[in-house]
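Got some structures for you, see below.
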Structure 1
C-alpha cells in the first residue's frame, strides 16, 4: 500500500520538496500506524525542509513534527485500532518520517489520545507551537505570577507567541506584544494583546544590567538581545521563559535580575517533554485553556506546503498553518 507524502531530497546540494507516493512501512513492535488527517507547519519543519544541518540525519526525508489522525494498525496494548491520537515532537520529522505524510509510523509511547473536547483539526491548530506556549504559561501559573503588571510576549505573530497571547488573555493577564510586524496590529490585538511594542524601538536604548520593572513576567520566543532586555525589565519574583533563537542563539545578562529581583529563567522544550506533561497540557488545552484559533489558522493542502515553508523562513508567516490530508 502506498501513501502520499511531501518528501524532501537533496540534489547537487539543493534541497527540493515534492509530493511523492511512498510505501507504507511494516508495523514494528510497540508502534502504531496512524492515518494522518491533519498536521501542522512549525519553524523546525521549515529548517528540515531546507536542509539546515543538524535537524535531519539524512535525506530523502518527510518533515513534520506534528500530526493528528486515526490508528489503523497497532502493536501496543495502550491503543486500539480506531483511536484518535496526537503525535508531537520527540524524533518525529527529524529521524522518523513525520506528519507531512498521510501515514505516520511511530512508537506508541509518543502518542497522546485525543481529548474528548478537541477535534483533530483543533489539536493541529495548537500543535507543538501551542504546546510550547502552554508549557511556558504553566511556568507562570505554577509561580503564581501576579496580574498587577502586564506579561510581555515576544514573537507575537509566530506560532508560539500567538497561542501564548491567547492563553494569557483567557486567564485574565494583561498582555503586551513585542513584534517586528506592528502593521499587523488588528490581528495581534484580536489574539488578546492590549498593547503592541515595536521590536526595534524596544532595543534602541540597548540592554541595561537592570531596567524599569514594567512586567510581572515574560515569554520569549526569539532569544538574543530581546531575551537580554526582557530579563532586565521583569519585576520581583517574576518568571521569564525561553524557547527560541531566531533572533540569536546567545544572550548576555548581568546577575542583577536574579540576585536583586529574584527572577527565574526557565528553558522550554515541549518537543522532548515527558509524555505525562504533554498529557497534562493537552488536558488543559481541551478544557480550561480551550481556545478558538480558527481565525488565526490557515489550512492548506499537501501540494501547497512549499510556499508556506518559504514564508516561515522569510519571517512572513502569521499565526498557524495546518495541513489537511486526503480529499
Structure 2
C-alpha cells in the first residue's frame, strides 16, 4: 500500500514539475518580448508561476479532498505554512551549496538589492498579520475576512511597487533574456505570442492535475502511516511543490544571474505570505497549535536573518548555510514531537 502511495506522490510530482517548467519557460519569453526587468519577472511572474503548485494544493485539499474536513484543512494549513519555510531555509541553503562550491564560501552573492529588501520587507509585514490571526477567534465573524482582505491588498500594492521599479532596472542592465527556446517551438511550431500563451495555459492544466493527485497521495499516506496530515503536509508537500523554485534558482545562480535566482525565491515568499494566508485565515484550522506556531516563528526568524545579511552585504554561501541548519533542526523537532 505504501508503495502505491509513494508511486502516486512521485507521479504527481513529475506532472507538477512538467507544468511548472512549461509555465516558467514561457514567462521568460514573455519578459524578453516586453522588455521587463529581471526583478519583475523573477519576483512576480516567475514567482507566481512556480508558486502555483503550493497555491493549488491547499485550495484543492479543502474543497475537493477526502471526506474528513478536519484532515483536509490540516493538509491545507500545512501546505500554506510549509512553503515559505521551505524557501527561506532549505531552498536558500541549496543555492548556498551550489554557489559555495563554484564561487567560494565567503564570496558575496549580488542580487539586485532594492528588490530583495522589498520582497523580504513585505513578507515580514504580511506574516506578522497572519501570525496574529492565529490568536484571533473565528467569532465574531468578519475579523479574519478583514485581515485576509488586508493581505490581498498588500500583495497588490507590492506588485504595483515592483512594476513601477521595472523600467529603471531595465535601464541599469537588468532586462530579462530567455535562457532557451520556447519548449513548444521545438515541436516545429512557429514562435508567436499566441504560442507563448498556449504553453502558459498548458502548464497551468498540468499543475492542477498534479496537485489533485498529490493531495490524494498525502491523505492516503497519512491514513496508512498514522502520521498526522498536518505534519506530513508541513514536510512532504513543500518539498515537492517547491521543486520548481529550487531548480530554477539553482540554474540561474549557476549562470551568475543572482537577481533572477533570489527574486524567484523571495517573490514566491511574498506571494505565499499574503494570498495563501489570506485563504488560510478563513479556515477553522488556522489556530495556534504547537506545530503551526513553531513553523511560522522559525520562518519569520530566518526571513529576518536573511534580510539582515542583505542589509549588511554579507549574503555569502557560508552565512546562508545557517538557513539549512535551521531547517534540519525544524525537521528533527516536528518529527520527534
Original post:
Any idea which of 1, 2 comes out highest on distance in nm of label points 7 Å out along Cα→Cβ at positions 162 and 306?
Top reply: 1
Original post:
Ranked by distance in nm of label points 7 Å out along Cα→Cβ at positions 34 and 234, which of 1, 2 sits at the highest value?
Top reply: 2
Subject >> Structures 1, 2, by mean count of other Cβ atoms within 10 Å over residues 154-161: label with the highest value >> reply: 1
**OP:** For log10 I(q)/I(0) by the Debye sum over Cα atoms at q = 0.06, 0.16 Å⁻¹, the calculated result is -0.20, -1.43, so let me know which of 1, 2 that is.
**Re:** 2
Subject >> Read-out helix-only ellipticity at 222 nm (-39500 (n - 2.57) for each DSSP H run of 4 or more, over all residues; to 500), computed value -8000, structure in 1, 2 >> reply: 1
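If you rank structures 1, 2 by distance in nm of label points 7 Å out along Cα→Cβ at positions 74 and 90, which sits at the top with the largest value?
Numbers: 1: 1.4; 2: 2.0.
Biggest value here belongs to 2.
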Subject >> Per mean count of other Cβ atoms within 10 Å over residues 186-193, the highest-valued of structures 1, 2 >> reply: 1
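Looking just at relative contact order in percent (Cα under 8 Å, 6 or more apart), which of the labels 1, 2 belongs to the structure with the highest value? Present the calculation step by step, with values, prior to reporting the outcome.
Values: 1: 18; 2: 44.
Evaluating relative contact order in percent (Cα under 8 Å, 6 or more apart) on every structure, the highest lands on 2.
Every number here is computed from the coordinates shown, using simple stated rules; none is lab data. It should be emphasised that the depicted structure is a prediction, and the values quoted were computed from it without experimental measurement. Cβ atoms are built from the backbone, for glycine too; each structure is taken alone.
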